[in-house]
Structure P
Amino acid sequence: MSPMPERSIIGNTLSQLTYGLYIVSSRDGEKLNGQIVNSVFQVTAEPPKVAISLHKNNLTHSYVGKSRIFSVSVLSQDTPMIDIGLFGFKCGRDVNKFAKIAHKFSDSCPIVTENALSVFACKVVSSLDIGTHTLFIGEVYDAETFKEGVPLTYEYYKIVKKGRTQKNATTYTEPKGV
């Protein structure tokens, strides 16, 4: 086996992976929270299951762990940066993210509908501790498409919208010179 490549080489290589940007939401009793994520992927077709990766320090992680439910809102490419900032750079411990954004419920699971092309709600069937993050696997029990459109990709967010990466994101790397 060859020696491990430099971390910067690994980071550059991994940056070639493609991602979307989504809002994952959950609840703890009456409290609602959600966050921007880029790690959502389908893992089975029958029954339909998806996996999400959440940083253990994030409030949404705690809510998903307790309630065992989560929703995923597939964001439109034209989602305003203010809404991305609300769910990507504000903490639900300090701000009620659901106060001024359109949402609804599937059973008891909160779902952000504003700027969403489609949404689905899941019941957690498995989880895996992967260090700084937990991989939650959920079985889809409800889904709805609101409109046709272009899903927001992480590349579009970074290049066109000039967005930055939140420190707890799966794709975060320390800026050079820090």
Structure Q
Amino acid sequence: MTLYEFCPKCATPLVMRIDDAKERPVCPSCGFVHYHNPAPAAGAVVFDNGRLLLVKRAHEPYVGKWTIPAGFMEWGESPEETTVRELKEETNLDVEIQGLFHVYAGSDDPRTRAVLILYFARSVAGEVIAGDDASEAKWFALDELPSDDEIAFESHRRAIARLKRNHPGLFTP
């Protein structure tokens, strides 16, 4: 998918050319190359007494489906800053990042390909209240987690499966 038909620098129509062994839109006038790169996103796996925090999406894509609290990075933000901001916006929680959980490449978001960086975090203040892009925020016990078809993104389904498989101690009070 090409985002540009014309060069954003000089307005010349872009043409397809081989660049770095891959066909890409290139400006024949100024040499601009359009690299259609994935968008970075970040979020956190947060537990309370063995329960995992999830949010229900309030907007498309996948409105009404559950996700791990996360969102796209803003220009100038670090992944950690994005995580703290997104958790506050979506759940009203102030969190402290504990460490990296895992990184996923996502290809099922119709808006873009994403690279999802997930951290372990713990709540340090606030009460869970859905906000921003979330219609609901809720703690789930391991045996009460939504089914795979109720989880919005494949990367989130994979993260939850990884948590169940590799970190069972996180689910015990």
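Brief remarks follow.
- Value 15.8, calculated as mean count of other Cβ atoms within 10 Å over residues 15-22, assigned to which of P, Q: P
- Of structures P, Q, the largest value of mean count of other Cβ atoms within 10 Å over residues 23-30 belongs to P.
- If distance in nm of label points 7 Å out along Cα→Cβ at positions 63 and 127 is computed and equals 1.4, the structure in P, Q: P
- Mean count of other Cβ atoms within 10 Å over residues 71-78 derived as 21.6 - corresponding label from P, Q: P
- Distance in nm of label points 7 Å out along Cα→Cβ at positions 47 and 111 from the coordinates reads 3.0; which among P, Q: Q
- For 36, 16, 15 (semi-axes √(5λ) of the Cα gyration tensor in Å, calculated) the corresponding structure among P, Q: Q
- Value 0.95, calculated as FRET efficiency 1/(1 + (r/R0)^6) of positions 55 and 119 (r between Cβ atoms, R0 = 25 Å, to 0.05), assigned to which of P, Q: Q
Bear in mind these aren't lab numbers, they're just calculated from the coordinates by the rules spelled out. Quick caveat, the model's predicted, so the values are computed rather than measured. Cβ atoms are built from the backbone, for glycine too; each structure is taken alone.
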